[in-house]
Structure I
Amino acid sequence: MPVILIDANVEGHVAVIRARLQSAAWHELTIALDVTFQTLRQVGPEPVVSDAVVWRFCQEHSHYLLTGNRNADSEDSLEVTLRREGSAISLPVFTLSTPDRVYHDVAYLERVVEKLLEHILCADNILGAGRVYLP
């Protein structure tokens, strides 16, 4: 069962993605893959922790992280953590390329959903990728 941990910066965006995953076009595949979305409040570290702590939590619990975060502002930022601690067997971070487009661009939302499910289906192919951009 793939668990996707929702970063706080995309909780609203993921609500739109989840709704699309429940549509007739994607519902059966979503159920077959048993994709589960969780927030930090539901599964793990306090919501106000460093990106490094969140990434390590995801790796330790085999969760994918879904974010819109791309900064490298500090030593504990997500990008710096990926570069420093990522390995060939690390789960990637799913990153929305243009997060707000899921709200108003149906074709973009469709590509995000399609790519997300494709990556989950072929999970071994993306190990060690660091980031995987959606779409």
Structure II
Amino acid sequence: MRRFFDTNILVYAFLGSEKREAALNLLAEGGIISNQVINEFTNVARKKRGRAWSEIAAGIAVIRSHFDEIALVTLETHQAALDLASQHGLNFYDALIIATAIEADCDILFSEDMQHDRSFGKLIIRNPFLFG
């Protein structure tokens, strides 16, 4: 089963939260992220958490070491996201995460920010914190 992680899972795991342990346990089972997720993590770490650039760079190095696969957002991914956003009424950046997960042939997208149990083909969105 191929698993894709949205940015919020990494934020909780690596920038601290009451959900840190659950996020780390989830990540320990492996999965895929995208360059978009790394970019969003960087933005949250700097703007919302006030982290220094050196700390952010170190955190990203740790994150990258946890993933064998980092999916790239391409022009084709962008077009697929535009289609998903217009057809399903999605926020564009959520649609971009979904499109990337679909292109990476994932079965599950872990996200706290999207509708739990919503599916797009074989991809199912799961909120791992909903019942914990």
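At-a-glance table
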{"item": "Which of I, II yields 16.5 [mean count of other Cβ atoms within 10 Å over residues 89-96, calculated]", "result": "II"}
{"item": "Structure from which -15000 was derived, helix-only ellipticity at 222 nm (-39500 (n - 2.57) for each DSSP H run of 4 or more, over all residues; to 500), options I, II", "result": "II"}
{"item": "Among I, II, structure where FRET efficiency 1/(1 + (r/R0)^6) of positions 25 and 41 (r between Cβ atoms, R0 = 30 Å, to 0.05) as derived comes to 0.95", "result": "II"}
{"item": "Among I, II, structure where Rg and Dmax of the Cα atoms in Å, for residues 81-120 alone as derived comes to 9.3, 22", "result": "II"}
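We did not get these values from a lab; they are worked out from the coordinates using the rules stated. Since we're looking at a predicted model, the values are computed, not measured. Cβ atoms are built from the backbone, for glycine too; each structure is taken alone.
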